[in-house]
Structure P
Amino acid sequence: MASLPERREQIRLVHATFIRQVVELTQRPGGRADLETLLTAAEHQGWTALVAALRRIAGGDRSAALLTGLDEEDRIIAESILHGLQDPAGLPDPRRAQDPTLAAPGLAHMIHAARGNPQALVLIGNMADQMSKVGGTMARLAGVIRPLINGERDPDRLCRGMETRTRQLVLDILGELGKLESH
């Protein structure tokens with residue numbers, strides 16, 4: 001499946017800041033209280049299974065068993081944290097998440113996959129929900145994901161009221177979807 005590495009990297013980039021914070025706080029002497037605050041906030045956002053796994057990681061558990069029962073997104077986040085604890089150079093860079101050349105193909109693959117794959121639909125739905133909570137341009141982008149999944153391809157309708165960079169990202173996503181749908 002050609003889109004899997006891109007989708008995996010997209011998930012890592014969307015959660016890059018969170019992944020890096022967990023790794024840093026887990027390794028920092030005296031960081032346990034700050035880590036617990038971060039994890040409690042994540043738990044309130046509905047990440048209960050992930051938070052349970054991350055608490056085990058913070059407690060020193062590095063077994064593969066702690067990934068059991070996690071959905072794809074949570075598993076990728078937990079694996080990224082485990083790898084980051086071993087090799088901080090492998091942590092995702094939050095600045096790359098802002099690169100539309102990376103975002104457009106990843107989002108397009110996820111949108112395309114969501115049309116026939118319930119797991120992909122849940123995954124992108126969760127991402128859109130998180131983007132909505134951020135607000136601003138991220139919320140505007142999140143607002144076009146459902147129409148894109150449903151087949152809307154009119155750029156004027158999708159981009160109405162968007163600022164230039166967000167509009168360009170939507171246009172890039174439409175271009176990528178065009179490539180995917182022509183095959």
Structure Q
Amino acid sequence: MKRGINISKYLLPLAEKTHQVYLTNELQVADVLEWILEQVGKSEVWQTSFSISEEFLRRLFFIEQDGRVSQFNLVLDFKATQKTLRLWPFICQTMEHVYLADNHSKVLLVQAESGAVATVLTSQNLTRGNRTESALVTTDPDIFNTLQKEMQYIIRNKSVPLHGLLEQRIQSQ
């Protein structure tokens with residue numbers, strides 16, 4: 001978030017509103033993830049993006065280090081592989097479950113240990129461009145369940161685990 005920006009300027013607490021939207025250049029999806037975790041507690045997270053930057057990876061690293069995430073599942077696009085490969089050592093330190101697939105979606109799913117769920121559909125990649133981005137934030141369990149089922153299908157049937165792919169490449173050299 002930009003300094004001095006309060007997320008409550010854009011979003012009400014999850015318990016107060018099932019569906020919310022924003023259109024601004026002041027919020028980043030990592031801000032929204034932290035905001036959700038503050039409300040629901042320790043959670044499993046699934047996130048898709050076309051690409052990721054070091055800045056966002058650093059934010060995710062600190063979110064995980066705080067113990068607020070039990071497992072982080074990340075799906076990135078094959079076409080951004082060159083950038084992803086440059087970040088591989090940091091990605092390995094940050095998260096165990098990273099997959100490459102034909103993916104252009106930007107979805108964030110959060111499922112708390114308590115059973116609470118939140119879904120964020122956003123235009124933003126896991127990069128920072130200081131551009132206006134939009135998002136829908138919802139606690140609707142049907143939306144969460146539908147997208148989680150589809151994401152699990154992509155992970156199981158249409159993706160390559162990043163760690164396994166890179167280990168094979170290193171061993172073959």
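Read the figures in this text as sums done on the coordinates, not as results from a lab. From a predicted model like this one, the values you see are computed outputs, not experimental measurements. Cβ atoms are built from the backbone, for glycine too; each structure is taken alone.
Here relative contact order in percent (Cα under 8 Å, 6 or more apart) was calculated and came to 27; which of the structures P, Q was it taken from?
Q
For FRET efficiency 1/(1 + (r/R0)^6) of positions 41 and 121 (r between Cβ atoms, R0 = 25 Å, to 0.05), which of the structures P, Q scores highest?
Between P, Q, the highest calculated value is found for Q.
With semi-axes √(5λ) of the Cα gyration tensor in Å, for residues 9-104 alone derived from the coordinates and found to be 25, 16, 12, which of P, Q does the value describe? If you can, show how the numbers build up before the last one.
Values: P: 21, 15, 13; Q: 25, 16, 12.
Source structure: Q.
Quick check on the output: 1.00 is Rg/Rh (Cα atoms, Kirkwood Rh), derived from one of P, Q. Which one produced it? Walk me through the numbers before you get to the answer.
Working: P: 1.00; Q: 0.96.
That value comes from structure P.
Determine which structure produced the value -23000 for helix-only ellipticity at 222 nm (-39500 (n - 2.57) for each DSSP H run of 4 or more, over all residues; to 500), calculated from the coordinates; the candidates are P, Q.
P
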